[in-house]
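Pasting the structures in now, so scroll down.
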Structure P
Amino acid sequence: MSDAQRETVMDERAVERVLARMAREIVEKVEDLPGLILVGIHRRGVHLARWLAGQIQRDLGVEVPTGSLDITLYRDDLMAIGPRPVVGQTQLPHGGIDGRTLVIVDDVLYTGRTIRAALDELADFGRPRRILLCVLVDRGGRELPIHADIVGKSFPVVGRDRIEVLVPEIDQRSGVELLKGATA
């Protein structure tokens, strides 16, 4: 990716402002806050879900349980990624997801295939009352009829360009970058 040019499209302050707004939108859309669970998709979605839960707790004093999904085994391109995929851990809050409102949190919404895999995996764990999708960035390019209920920012990206979300826990900083001319 050395030939790709990086352009910051959201700095740390912009990401924090957008996440704070997204936390308020979650609260507005969810009728039963005590029944809410935020579930982040590995890797960066997990950290975003925890940040959103922390913001809701700071704003309202309500502790929101979080979980994580590793969708590796539910991918429709599993055979293409090799014979020994690295599988992370799925962790859902104690008490299960039946009858609860789940918000799936991911960093970037692109084709919709990651979200389809997440929905398939969640079906193996129970039947939530309602599922919402929350993404920091919608970059367009959908291949499946999936849309986000809560979107931080939309950045239509074309061609070989990519969007990369940075979180402090993984990248030692926060932000969103556009990689122009990126290859896979």
Structure Q
Amino acid sequence: MSNLINARFLVGNHPQKKQIAQLLGLVESQDLPPSDAELVVVLASTKSGIDKLITSKWQIFRESYVPVIITIIDLDNNDVDFEDMSAIVGKMLEPVVTPYLVLHADDGAIAAVINLESMQITDYSTGVGITKESDPEHKELVKDFADELSTSLLEGGWEQFVQGLIVPAIPLNLDNKLGVSETKRFLNLIPSRS
């Protein structure tokens, strides 16, 4: 029973929830988990939004300071992109920090992420993440976002996430696995109690 209490949970409704839970090593939950959970990953879809159950219980849940990651999915939506959905999550739940931004190929396909701390690009266009240095124009395009992230991390870096004080939003696209290793980076910051 204690493994269930200390588990890492995936919450939210989505047709790919089971696949996402398996990829990330999470337990699927239909409700917000107990206040002594290790970690919670919330699904936020650019198409269907955030589960109403999550929004209705969010403030009470956040009083427990459980570390939370928001994974933003359905990135192929032409009406709402990753940055837009991050802002929507900020209004519906609480402000989030974005350590990565999504880059698109010439045809509009979700192709890569740029790490706003290292300014490196991880290209997922082949289905395998290949990390490389970004071009000067990429750095210039994301400078304001990188500065905003840097300011958010001044008080204690990512330890603020571990303590449940800040919430990162990570893009996730299962077609090419974009965001899987980026999400796991944050999962690995939380020591497992099980």
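Here are some notes:
- Answer label among P, Q for the case where FRET efficiency 1/(1 + (r/R0)^6) of positions 43 and 99 (r between Cβ atoms, R0 = 25 Å, to 0.05), calculated from the coordinates, equals 0.30: P
- Structure responsible for 22, with relative contact order in percent (Cα under 8 Å, 6 or more apart) calculated and labels P, Q on offer: Q
- Comparison of P, Q - label where mean count of other Cβ atoms within 10 Å over residues 51-58 is highest: P
- Comparison across structures P, Q (criterion: distance in nm of label points 7 Å out along Cα→Cβ at positions 35 and 67) gives the highest value for Q.
Only the coordinates and a few stated rules stand behind these numbers; no lab work does. The structure presented is a predicted model; accordingly, all values stated were derived computationally and were not measured. Cβ atoms are built from the backbone, for glycine too; each structure is taken alone.
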